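The data blocks that follow each hold one structure.
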Structure 1
Amino acid sequence: MSIKKVGVIGAGQMGNGIAHVIGLAGYDVLLNDIEPARIDEALATINGNLSRQVASGRISQADMDKALKHIGKAEKIDALADVDLLIEAATENEDVKLQILREVCPVVKPEATLATNTSSISITRLAAATDRPEKFIGMHFMNPVPVMELVEMIRGIATEDKTFTAATEFVGTLGKTVAVSEDFPAFMVNRILLPMINEAIYTLYEGVGNVDSIDTSMRLGARHPMGPLQLADFIGLDTCLSVMQVLYEGLADTKYRPCPLLVKYVEAGWLGRKAGRGFYDYRGDEPVPTR
């Protein structure tokens, strides 16, 4: 399988980051989203992030100019018909992902590989909703994609060896390191990371410490570059809750029960940075703890 042209469905934080690194690696990539305005926003974000990479000396201006020429818009899903690899990077909601996969299968050429950027949902189950489970694979990029070096690769029960090999080689050409995970709920990174974040929220919920003291303790006491509550806001509290629900339902262990405070914040629409409020309030000049 030769990958030359890639489609990315979902122009949010993950989708634009994935398109960024693919274009920078010299592949043609098309961004699609259910809301066309988000594609323009994503392209503006990519431009800004590439500019920062130039300013920091990580890439040259020529690299940036070349990358931007490789990144285009697919305002309608039909524009993805001739891609060699399609990466679904929509919100972490199984119903949304299943709907996208069912819609795209009749459009994309039969020999194309399908990948999902899910951080927690069963690859086998998503693959079963497609017309090519043997050509389906999990390709979980870390956030922020242009900075983070790891990609988790997860094969479903039906994924063929040649699909796994070609997809893994492709990820290597992006300058990323591959870690192979079995297809279990939340895979490796989030199975370890999200319960830690959930426990930090329980620590807040039970009054053991406030937002600032919990984050300061983990930054200075455990040498974490970012406190767990600050990290939760960065990830998105809705995504954190979705992953914890997948773990709780998939493994039937009470240790994965989402903290009620996390549920309350999501119900309030306080989803973190992207919503302006989460465990911190981002509407002023400096983030202020909300508890």
Structure 2
Amino acid sequence: MEVGIIGAPVDLGQGRRGVDMGASAIRYAGLEQTLRANGHAVRDLGNIVVAPAESMESETPQLKYLGPIVHMAGELAERVGSITKDGVFPVVLGGDHSISLGSVAGVTRQKRVGIIWLDAHGDFNTASTSPSGNIHGMVLSALAGQGDNRLVNIDGHGPKVEPHNVVLVGTRSLDDGERALLHECGVRAFTMHEVDRVGLPRVMEMAIDRITSGVDGIHVSLDLDVVDPMQAPGVGTPVFGGLSYREMHLTMEMLAETKSLCSMDVVEVNPVLDNHNATARLAMELVLSALGKRIL
């Protein structure tokens, strides 16, 4: 596989600084070298340019840093769309989860995708339901056509995905408004209750079956806070009771076995809060499993 790595050092979508260094931390963990060692051709395409939060003001409290985030997502969509057109598999390194507005927009220029959203949170708020106004909590709803049109129509088209082709896995923290909107839109969320009740393998079988009908490929969006914070401490919004190290690798291994993955983003690694780069190293390992690394 030919892999293109793109960094998106963005922390405008959330309220805690440091996540803009996540792409560097994952690179430092050895992503490019280990991908090459596992047989992939790799091009590191560098970072998109993002102005720091200190250089601007957020004019809309309900949609913080809306303008800069829309601009960032448009630039990222252009970069991702360009390499996807050439048959390169994009791995986009965040940054906060607002980067998925751009990564998914770029991929969906070429393909109709189903989305696996691995996250402790739903990210299905809108400006009218969000308690914080932080856009990283509105990304999935915008991709599915809900909320502010400036987010929905990034890159000139929207929605990017049909709600029945969206699945959340590992969810355990939802706001009331997004819970209601998830039900209204018919998005399937496999919470940690279901993981505990039926087991991760069965959850992934159901998730994969749901999102692969009528699509050209799967986009996986990996927020490291889906992992239990005992094993992934370097995230800005940790929630206890998450997926374990082996459950995460099994998730990625099962996705790799579908042969349908077409793109991936990895978000919310915060080196400021990490312990000896452990969360970034885990992120690197999970990318390898998603791209086919096997034990035997």
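Key figures
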| quantity | calculated |
| --- | --- |
| Read-out relative contact order in percent (Cα under 8 Å, 6 or more apart), computed value 22, structure in 1, 2 | 2 |
| Label whose coordinates, when helix-only ellipticity at 222 nm (-39500 (n - 2.57) for each DSSP H run of 4 or more, over all residues; to 500) is calculated, return -10500 (choices 1, 2) | 2 |
| If P(r) over Cα pairs in 5 Å bins from 0, in percent is computed and equals 1, 6, 12, 16, 17, 16, 14, 10, 6, 2, 0, the structure in 1, 2 | 1 |
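FYI, it's all coordinate maths here, none of it is from the lab. The shown structure was predicted, so the numbers you read here are calculated from the model rather than taken from an experiment.
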